[in-house]
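Multiple structures are listed underneath, in structure tokens.
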Structure I
Amino acid sequence: MVTAVIPFYNPERIFAEVIEDTLAKVDYLILVDDGSTQNVDHYLLNSSKIFMLKNLTNLGKGAALRIGFEKALELGSKYIVTLDSDYQHEPKYIPTFLEALKNSQFVIGKRNFSFSKMPFMRVLSNTITSLVLSIKTRQKIYDSQSGYRGFDARILRKILPVTNEFEAESEMILKAAGNKIAISFIDISTKYDNQKSSIKAFNAIINFIKVILKY
């Protein structure tokens with residue numbers, strides 16, 4: 001059984017398309033509303049395959065992922081895929097993740113880091129964090145900040161994040177290395193369309209350093 005987890009906060013119009021396209025490729029879809037201040041009901045499809053979870057306040061992506069993962073495990077999922085709500089991650093790659101999960105327990109989507117495809121600051125921050133994590137984990141980390149990921153449920157409990165913000169994704173990589181879980185990568189396309197990032201650069205750097213020091 002395959003379950004997709006999509007955390008979101010005040011989603012854009014494209015959210016309905018993300019839901020529809022993702023649902024066509026998985027058995028269940030878990031949507032985690034991380035304290036949205038706007039009504040999202042009009043985005044939802046009437047389907048028994050969708051589970052909606054909600055944080056009363058905006059706790060952060062890590063917290064949203066954690067409760068989504070816990071629900072996916074509760075459902076008895078074999079594979080769990082995470083992707084963003086803004087269509088930066090195209091659901092068409094889900095079958096590619098599932099194919100890769102036949103030979104790997106943790107798969108990350110590797111984006112194109114061309115400056116024509118990705119904003120400069122994102123390329124810079126991802127290059128630095130990926131290098132640090134490669135050194136720390138002693139395995140090549142090609143894209144540390146990609147949220148498009150696939151997991152074998154058997155290892156997910158070992159690497160569940162406890163941090164609440166975006167550094168949770170780095171935390172999971174470090175926990176995987178600590179549990180001797182190899183991480184593999186697949187190529188995915190990148191879409192930005194001048195979207196504003198919700199990552200606060202200074203806070204993200206401080207939190208990343210804290211995670212590195214902890215693990």
Structure II
Amino acid sequence: MKLQEKMVAIGLGESGESLEGTFLAGSAGDDRGAVIAPPHPLYGGSMESPVVAEVAFSCHRAGIATLRFNWRGVGASAGEPSGDAEIADEDYGAALAHLTETVPGALLACGYSFGTAAAVRAAERSPRVRRLVLVAPPPALIAPERIASLRARTLVVTGDRDGFVALPALRDAFEQAANVTLRVLPGVDHFFMDGLGALGREVSEWLGGGA
């Protein structure tokens with residue numbers, strides 16, 4: 001069955017500008033929603049990333065509505081691309097606010113690479129975020145200890161050949177964190193060229209436990 005994705009404009013405050021987004025409705029009777037952030041906008045990161053799409057489709061298979069978006073200056077999103085954390089937080093916050101107008105239930109904050117840091121910061125600010133899905137979170141951008149300190153249940157998925165993610169740092173930080181599930185995919189690097197199917201299965205299985 002073909003997915004009925006809908007293009008949406010995500011407002012950026014009073015500026016009148018907007019971000020480009022793609023919304024996919026969840027199952028009837030499921031009031032949850034997920035925002036999925038792409039990787040770094042200065043290095044080709046967009047909502048068309050296969051990893052971002054795989055996370056969105058895994059959430060959808062679990063009955064959850066999804067909203068993935070393009071950072072400022074990417075695709076049809078207004079503005080100039082930037083790697084600034086404050087701007088990324090504004091963009092992620094706008095997407096989260098847009099989704100809250102559509103779904104009344106618990107929210108999931110999701111991100112890939114650069115997007116994981118914005119997802120974590122959004123979860124720290126919003127009590128409606130009950131779960132996180134973080135794919136290949138670089139310790140240089142978001143400290144693993146900060147992830148471990150979150151109150152929300154969190155899934156972290158990375159590959160054992162990821163040159164941007166130091167596995168020892170993740171394992172050390174999450175060893176005593178009951179709220180964090182770490183899944184390491186063998187033979188997979190930062191771009192998941194050979195790991196999309198495994199990523200989807202990990203996310204779907206974890207979400208199957210409910211929110």
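Here, each number is a calculation from the coordinates, and none is a lab measurement. Just so you know, these numbers come straight off a predicted model, no measurement behind them. Cβ atoms are built from the backbone, for glycine too; each structure is taken alone.
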Practice item. Looking at distance in nm of label points 7 Å out along Cα→Cβ at positions 76 and 164, point out which structure of I, II has the largest value. Key: I
Review point. The value 23 for relative contact order in percent (Cα under 8 Å, 6 or more apart) was derived from one model only; which of I, II is it?
Key: I
Check your understanding: A value of 108 was derived for volume of the Cα convex hull per residue in Å³, for residues 20-107 alone; which structure in I, II was it taken from?
Key -> I
Check your understanding: -1.01, -1.31 is what came out when log10 I(q)/I(0) by the Debye sum over Cα atoms at q = 0.23, 0.30 Å⁻¹, for residues 12-67 alone was calculated for one structure; which of I, II is it?
Key -> I
**Study point:** Comparison of I, II - label where distance in nm of label points 7 Å out along Cα→Cβ at positions 100 and 148 is highest
**Key:** II
**Study point:** At a computed -11500 (helix-only ellipticity at 222 nm (-39500 (n - 2.57) for each DSSP H run of 4 or more, over all residues; to 500)), which of I, II
**Key:** I
